[in-house]
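For reference, the structures are reproduced in the following blocks.
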Structure 1
Amino acid sequence: MKNNTRLSGYRRFCNASTLRIALFAVISSCIISSCDNFVEVGLPASQLNSSAVFEDRATANAAMTDIYSKIRDNGLLSGSLLGLSNQLGFYSDELELYEGETNFYNNALLASGSEVSELWNSSYNQIYAANAVVEGVENSVSLAAADRDQLKGEALFVRALLHFYLLNAFGDIPYIHTTGYERNREVKRMKENEVYVLIKADLEQAMVLLGDDYINEERVLPNKWTAEALLARVYLYMQVWDEASNAASAVLNQGQLYVWEEDLDKVFLKESTATIWQLMPKISGDNTQEAETFSFISGPPPKSALLNSLMESFTADDQRKAHWTTAVSDGTTVWYHVSKYKATTNSGSSKEYSIVFRLAEQYLIRAEARAHQGDLIGAKEDLNKIRHAAGLPDTEATTGPALIDAILLERRLELFTEFGHRFFDLKRTGKLDAVLSPIKGGWNSTDRNFPIPESELLLNPNLSPQNAGY
């Protein structure tokens, strides 16, 4: 392990409340305990101003690491009830709601609602913190060059990642790349292609700064290939097929780092060799919020269950149904819940982390890109890699259109309830209306974008106009 290895956990950091906050002021101190554990301590006796934070390696690391904790606990990529894995499961065709309320399930998002404002504000909050890291390490005179590069690379990756999700959820958005209050309070929304240009630029720079290897053993800090994996997804969404295929290949070719996992019960364990990047639980011994969000042991379900239409999409011999979903019956009715993550309580030593990027998606990206390029043989090879692990035979698709449809179905069955892949796939392929109109009352084409929070429009009229339909 490199001598600049950071501890694999999460430490407290300052709370920037919204996009509009200008002060980056207080972080807690941290101490290094081992290669796979953080020790969280209270606030230091004296507060550190932002420049001092980035003159010390430990506090600079703590600043970046805390951003990961915020991503894990709040906003788009949280595994909680409020995160995209759950909310977009309701908004698309993955989850049925049984208890509680969510405007995502009811197809009734409101510009004045807390659901979208929480996603918007927490994301720009995290982006603000990433920008503070970028600026802090750039201005640091004490940090070693290797530390500056690593921290800046991580922050740029995070900035790109969050803007990617905001863009695909809200449509046109502002791209925030500074902590400057006066500039941020008057930002304007940018067109999709303009945002993608900036996302790509951040990822390309991150790839230059980040190392090929991980600097910890648990893959909770991104490396070069994590940024490449997101870049492959960006190109896929942009329909730049050759670049999507090349970027996915670059990741898949790292055979010493990433090894395909045939055992479905090991794919979501924290030691999985197919994991590209994951988020560590808050407390040692805890596991994922996803397991707590989706699991139940008796019916009727206390929160949600998988839609019957999704369960019926699995063929009888698809082992993902057997290993990644669990049937619960009250003797009369059978419900299914997601069981990709199985540990719902503290297990002494954590068994599962929340996996954000994994190899299967890269194979599916390359398969789709190859199919669009006319490389049907290569596309089939990648698709069959996924199918074989699920216990399925080779695909029967023989034409380009049939193969693309088969790949999109495989994405549904492989990536269900993982950060909104299904909703975004339907959106980017123009299938939202055809799939959701028959099953969601009052579905409109304009529902493809979330509303911009009304409070943000009031504070900054430059964000107008509101998305159509709200």
Structure 2
Amino acid sequence: MTADTSTQRDVSPIPFRVSGAAATGTILQPLNSSMIAVAIVGITAQFGPNANVSWVISAMYITTAVCAPMSGRLGSMLGARRVFLAGLIFVAIGSISGACAPNVGWLIASYVVLGIGISAHMPNAMTMVRAYGDRHRLQSRTALTTIVMCGQSVAALGPTIGGLLVGTFGWQSILWVNLPVVIFSAIAVLCVDVGDKDRTAVSVMDALRAMDGIGIAFFLVAVTTLMLFLVSIRAAVLWWFLPISVMSFMLFITWELRVQEPFFDVRALVTNRALTATLGGALITYTCFYCVFFGIPQWLQASRGMTPIETGLTMLPVAGVTVLSTALGARTYGSFGARRTLSVGTVSMMLGGVLIATVENSAAPIYVLLLVAAVLGIPNGFHNIGNQSIINSVTSVDEVGTAIGMYRTIAFIGANLAVVVLQVTAGPVVNDQGLHRTGLFIIASAAVLLAGLSLYRSTKSRGTAI
């Protein structure tokens, strides 16, 4: 149990008007990430099957993965509110540009702009609520739960909303719908004291000059080439990206250890073992989650012959249980600490893997599939709230934005690793045998996480025990 948790039980939570305002912008990332999958068919129909339409999704994912830590760092220097609002402007520009795109290249560029915008919100929402909590001596755990649950709920409803919009108004509507969200979020954040620090003495140019440009350049090259390599595995593998990524990561680490004011404090990954373990565990859990998120729908349509609407309805228990388990995970973390919260999520993940690996899938009644889907929703909620609560506990208010940004980067890398895992375990078409092998991978991953949790010890970092 964290010292932070034990002392915060008798401390009032941050009011919802503050956490809710911060959460308004964070829904844009899960909303756009979930809706775009539904719109791809319509986009392909307009621009043609040979127009590299798949790069629309990849461009957004890669941009978000690269820019999330940068936006967190900028928020700690310029003020989280300012960067948050700037992100909303980028979302508006990208949405309008994309909805009016004359060709797929324009649309891809628009999604790059959109990706820059949505990357700014989660890291800076965390910074804002932490700053408010520190200023008014309020606990931030409840605010974190609010932010995470908003994101999970929108991710759950995203495919349904996207399907209704695309079916009624065309694929461009998934971009136009961002505009009322942007306006509402801007008003909400401007109308409340979100605890942002006064950074008016720091100009944008001064902040950019102090941003460790060389370190950022190495990071950009490392993450971008890694993501491009992982994306390429779906078709012709671009192997030459991998050594570039490895070399860039090595240069990034070497530089960050030498520079006086690094973009990301690599030394913290050595001294702050809780943060390092959390990011490592998150990579495993997100890889498994996206194996389920990508693999099960493919299998339902390829092996069970379901329509996209039937597939979406079958997957609803994953989304619904994820939202519920996020709330339960927050209560578990508050009462018992990180280890038990993550243990519940990991045991549930192993159980889900066992079900995937052993259930006679093609012959299973629909209620069995719904039960399996419901079980698979548990680990995501517990892991997400547990991991982000740990990061919140073991970082300072100036560090939390960058750390949460790195966490988001890990999530997107995990999504692309899942594509690799599915290619290896299931192949291009997910049949029963392939899904069983994917289940075995999830079981093995859960076993690794449980082994790590069994070695878990009370670790003090930044004055907080985990």
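What follows draws every value from the coordinates through simple rules; no lab data is involved. Note that the structure is a prediction, hence the values are computed from the model and not measured. Cβ atoms are built from the backbone, for glycine too; each structure is taken alone.
Relative contact order in percent (Cα under 8 Å, 6 or more apart) computed as 17: which structure among 1, 2?
Among 1, 2, the structure yielding 17 for relative contact order in percent (Cα under 8 Å, 6 or more apart) is 1.
One of 1, 2 was used to compute Cα extents along the principal axes in Å, for residues 132-347 alone, and the answer was 58, 50, 42. Which one was it?
2
For structures 1, 2, which has the highest computed value of distance in nm of label points 7 Å out along Cα→Cβ at positions 436 and 452?
2
If helix-only ellipticity at 222 nm (-39500 (n - 2.57) for each DSSP H run of 4 or more, over all residues; to 500) computes to -13500, which of 1, 2 did it come from?
Traced to structure 1.
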